[in-house]
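What follows is calculated from the coordinates using simple rules that are stated; it is not laboratory data. None of these values were measured; they are calculated from a predicted model. Cβ atoms are built from the backbone, for glycine too; each structure is taken alone.
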Structure P
Amino acid sequence: MAVERIGVVGCGLMGSGIAEVCAKAGYRVVVREVTGELLDAGMKRLTGSLDRAVAKGKLSAEDRDAAQARIVGTTDIGAFAECDLVIEAAVEKLELKRKIFAELDQVTPPQAILASNTSSLAITDMAAATKRPDRVLGLHFMQPVPVMPLLEMVRTVLTSEETFQTARAFGESLGKTIVVSKDNPGFIVNLLLIPYLLQAIAELEKGVATKEDFDTAIRLGLNHPMGPFTLLDFVGLDTTLFIADAVFDETKDPRFAAPPLLRRMVSAGWLGRKSGRGFYDYGK
């Protein structure tokens with residue numbers, strides 16, 4: 001199946017990044033938000049990212065202009081009527097995603113592939129909301145999408161071989177390195193990452209070491225680009241808590257039981273870089 005026109009549901013951090021990489025790869029892109037205000041903010045974020053790429057010499061001004069010309073923003077879900085592949089990047093609420101997939105099933109061509117960018121929720125549950133479960137899979141991009149080279153593909157027991165191979169070829173055309181997971185809670189990346197982050201918080205609560213020393217130890221001892229607390233602030237403490245709770249609710253695996261400190265910080269609004277304060281203070 002030929003993929004030429006891409007739809008993206010949501011123009012937040014992930015959605016705008018997905019739209020950007022698709023447009024830079026030569027695809028025509030329709031990106032949809034629920035309100036004009038959210039759409040304007042998302043398109044502004046997308047334009048800023050392209051401009052930064054030009055300023056850093058990673059993209060020519062001509063290629064930036066060509067990519068922008070391929071992107072159309074809308075608040076009308078019916079605008080996906082001619083899309084070959086639609087990627088859902090809405091907030092991480094299963095019932096909302098199921099509603100979106102049911103709507104996409106109605107407005108997109110019968111042969112179109114429907115994908116979710118979810119970081120942890122069950123793809124099969126979304127596929128079940130459609131009449132084409134064989135054409136549904138997960139395409140989990142890493143944040144920031146224009147920079148991170150990995151694409152995590154999630155194949156359900158219902159995903160057809162044609163759907164899988166078409167989506168894989170699409171991901172490779174974006175210049176992404178593909179890894180494949182079955183529809184397992186946490187997939188690959190978060191299955192391993194979240195317990196590591198939660199343990200770091202638990203050990204900080206115990207007073208084993210300072211957050212600075214934990215971060216330095218992991219950076220210099222394991223050659224990671226970020227220590228756990230810098231990474232938590234980058235990912236978002238609320239995002240980490242959501243993924244942990246989602247996997248724990250499904251599996252009851254104690255490795256995904258969130259420490260009290262994480263819940264208290266999220267309740268206080270200390271979400272990391274995006275709120276200006278997390279384990280570190282970014283207000284300075």
Structure Q
Amino acid sequence: MKISGFTFVRNAIKFDYPIVEAINSILPICDELVVAVGKSEDNTLNLIKNISSDKIKIIETIWDDSLREGGIVLAKETDKAFQNISDNSDWAFYIQGDEVLHEKYYDTILKAMRDNLLDNRVDGLLFKYKHFYGSYDYIGESYRWYRNEIRVIRNLKEIYSYRDAQGFRKLPNNKLRVVPIDAEIYHYGWVKHPKYQQDKHLNFNKLFHSDVWVNQNIKNIEEFDYSKIDSLELFTGTHPKVMQERIYKINWKFDFDISRKNYSTKEKIKRFIEKYTNYRIGEYKNYITIKNK
């Protein structure tokens with residue numbers, strides 16, 4: 001069984017993306033790892049080149065910044081990386097530049113890959129998510145955060161990155177059939193110094209909207225205001241080993257009153273229904289879950 005990893009990145013230093021940690025977190029279970037490095041305004045290319053592993057294959061790309069509707073440029077860059085993995089790989093592990101895999105899940109993931117290798121019904125594996133916010137001590141728990149996403153796919157070239165690269169589909173436009181596994185992706189996209197977060201927030205919205213929209217809807221402020229969040233809970237687990245140095249260097253402080261639950265009326269109703277039915281109304285699911293035989 002051969003496993004390829006793949007990811008994409010641009011301006012990782014400028015916007016303080018933990019891309020090195022992301023890559024190193026899946027590297028131990030990959031036979032190769034393709035990184036599509038977009039032409040950057042900083043030293044991102046050398047940052048990736050300096051990762052000490054002969055498993056890494058770098059492809060240099062140029063982002064089409066005219067693609068500003070729905071973040072489709074992110075999907076295009078994901079596809080570039082995926083299309084460059086080895087033809088003889090069985091599985092492809094996708095990781096984004098602000099996502100990290102905890103080493104405690106390696107055995108679980110490898111077992112799921114082996115168990116489903118010969119089952120052609122299975123297009124991929126579905127992961128759970130933890131979304132960190134403000135600091136490494138808090139995680140989002142309201143309905144604004146997605147609970148699951150596909151991060152391992154079969155090496156089928158008819159699979160492509162969907163919309164803003166959050167998930168995948170198969171030609172012509174079919175949802176993937178996936179097996180849920182007991183493993184989580186740690187998403188750190190909302191944890192960085194408030195200045196870097198504001199810069200990233202502004203830049204990220206430019207991938208989805210026109211300059212006019214950005215100027216009208218994104219505040220022109222120096223630092224991101226983390227306090228404007230509806231609800232958080234304390235994280236009581238451990239972070240991946242590859243994140244320890246970054247966590248140690250944290251140079252800002254964020255505190256939040258976890259008793260504060262500023263849910264919308266709509267979310268309150270949804271939570272009430274879910275409590276008694278175990279069903280979450282309106283949850284976005286870009287996949288079809290199947291059970292093992």
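So here's what we get for this one:
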read-out: Computed 2.0 for distance in nm of label points 7 Å out along Cα→Cβ at positions 168 and 192 - originating structure among P, Q; value: P
read-out: Given 13.3, 36 for Rg and Dmax of the Cα atoms in Å, for residues 40-95 alone, calculated: source structure among P, Q; value: Q
read-out: Comparison of P, Q by relative contact order in percent (Cα under 8 Å, 6 or more apart) - largest value held by; value: Q
read-out: Winner on FRET efficiency 1/(1 + (r/R0)^6) of positions 128 and 224 (r between Cβ atoms, R0 = 35 Å, to 0.05) once structures P, Q are ranked, highest first; value: Q
read-out: Read-out helix-only ellipticity at 222 nm (-39500 (n - 2.57) for each DSSP H run of 4 or more, over all residues; to 500), computed value -14500, structure in P, Q; value: P
read-out: Comparison of P, Q by distance in nm of label points 7 Å out along Cα→Cβ at positions 160 and 256 - largest value held by; value: Q
read-out: Origin of the value 0.90, where FRET efficiency 1/(1 + (r/R0)^6) of positions 64 and 104 (r between Cβ atoms, R0 = 41 Å, to 0.05) was derived from one of P, Q; value: P
read-out: Mean count of other Cβ atoms within 10 Å over residues 80-87 derived as 17.6 - corresponding label from P, Q; value: Q
read-out: Comparison of P, Q by mean projected area of the Cα convex hull in nm² - largest value held by; value: Q
read-out: Label whose coordinates, when mean count of other Cβ atoms within 10 Å over residues 16-23 is calculated, return 23.4 (choices P, Q); value: Q
